[in-house]
Structure P
């Protein structure tokens with residue numbers, strides 16, 4: 001299993017929409033695998049669960065901000 005490295009929000013803002021979508025899918029897959037390992041007792045580092053959840057929240061926040069910004073620009077035009 002490939003662990004997804006965590007990025008800060010400012011680094012995520014530099015990514016394109018497609019890259020964010022791909023990263024979100026990868027992180028959600030990692031979270032699924034981590035939960036599966038936790039349920040079977042195979043997970044040694046439980047901190048990775050918390051980090052994966054935070055990464056998903058960061059990505060969703062950046063996506064939401066972009067959507068809000070686009071909507072505001074359309075309204076002002």
Structure Q
């Protein structure tokens with residue numbers, strides 16, 4: 001991966017945090033904690049090429065679905 005690609009993905013992660021924060025009416029630090037807890041940053045990196053050409057709401061919906069699956073998986077392990 002080139003530095004230019006990492007920069008694009010890094011910028012998109014910031015964009016995703018800001019959009020998620022706005023849509024979900026959350027504080028930035030809470031979004032970051034949520035994303036860390038459920039490994040959403042990795043999901044955004046892996047889905048960057050899809051996310052950046054789709055509607056923003058598709059990204060939000062996908063992230064929410066991903067978090068819900070993560071919660072179910074975590075609960076199954078308890």
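Computed from the coordinates by the stated procedures, all read-outs in this text should not be read as laboratory data. Keep in mind that what you see is a predicted model, and the values were worked out from it rather than measured. Cβ atoms are built from the backbone, for glycine too; each structure is taken alone.
A few points about this structure:
- If P(r) over Cα pairs in 10 Å bins from 0, in percent is computed and equals 18, 43, 24, 11, 4, 1, the structure in P, Q: P
- If relative contact order in percent (Cα under 8 Å, 6 or more apart) is computed and equals 30, the structure in P, Q: Q
- Winner on distance in nm of label points 7 Å out along Cα→Cβ at positions 12 and 68 once structures P, Q are ranked, highest first: Q
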